[in-house]
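For reference, the structures are reproduced in the following blocks.
Nothing in this text is a laboratory measurement; each read-out follows from the coordinates by a stated rule. Just so it is clear, the structure is predicted and the values come from calculations on it, not from any experiment. Cβ atoms are built from the backbone, for glycine too; each structure is taken alone.
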Structure 1
């Protein structure tokens, strides 16, 4: 297993990183929650990873914190939740909010996350309620801002990486931006868009 990768951030989008370490470029899929935690391209980063192997693919998933990676591991252990679904969940809600919803058995909160229906929400509660206490609950900070058009474009790309079509992703992002009261960052755009889909 690859526990983490430390190297130079060669490329960064809201859905993926390329980290160069010892002459190799590792493509790493990330949730939106990790995006702002990584610095600018060219900076040194430490990415906690999960290496997922299937018959037809080998994928590396990355996270800014061990807590995110631990929740990802818990999520994919739940029947019917694959790595892409787990990334979508982590992109739509913070670890702390998710754990709180599981502990309080808030089905309506969980079903507001894109791709989580009522049965899936109930399964998540049943299978994870006793385990989320393993994760430390902390309050995270939202990262910096980028120009509005760039942010919208990156938000659309991130949603497409999560399986949305370009038109659906653009509509969801535009709706989120229209409803916002003032400037919002990429993370807020994608979280809002995920709630609208």
Structure 2
């Protein structure tokens, strides 16, 4: 049977949670950050208070981040967003931030509470994959000069290569060789014609 948490237990849980937690009052000013947030930022509660936290948002993400926050704040609707936030060491890390409205004991809107997690590794992996795919497409796109008879490909050094060699050098494709049914029959006819009666 689960027993409800006492206030000190709840407070300790919020402070030690492995996520960054913030709260904003009805004026959309942040009035609380948990210990994890303050450790991540390397700043004090006083420095982050109000709009101080926004000093850490990457300049390229600031306007978008602020618009999402304020638009949803006005409508009292939950939101999710990703932005870069400066860590204590001056490095920007990608943060996934989810904010939800909360109510006071009288059921009235009391502000927003949010939780953030560092998703830099996922963002970097997605960007690396996108770059890899773009590079592969750039390598294989365009006009490739190919001989109409032997099917060799002319490379940028004006030498002719087997199609398998060219593609293997410009992609991760591997080849296995065999004969399709039509070619197998044609080759068998040639072999039969070479046999002496």
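When volume of the Cα convex hull per residue in Å³ is calculated for each of structures 1, 2, structure 2 gives the greatest result. With respect to FRET efficiency 1/(1 + (r/R0)^6) of positions 71 and 167 (r between Cβ atoms, R0 = 35 Å, to 0.05), the largest value across structures 1, 2 is given by 1. Tell me which of 1, 2 gives 1.5 when you compute distance in nm of label points 7 Å out along Cα→Cβ at positions 63 and 79. So the calculation was done on 2. For FRET efficiency 1/(1 + (r/R0)^6) of positions 39 and 175 (r between Cβ atoms, R0 = 30 Å, to 0.05), the highest value in the series 1, 2 is held by structure 1. Comparing Rg/Rh (Cα atoms, Kirkwood Rh), for residues 111-150 alone across structures 1, 2, the highest figure comes from 2. Starting from the value 14: which structure in 1, 2 was relative contact order in percent (Cα under 8 Å, 6 or more apart) calculated from? Answer for the origin of the read-out: 2.
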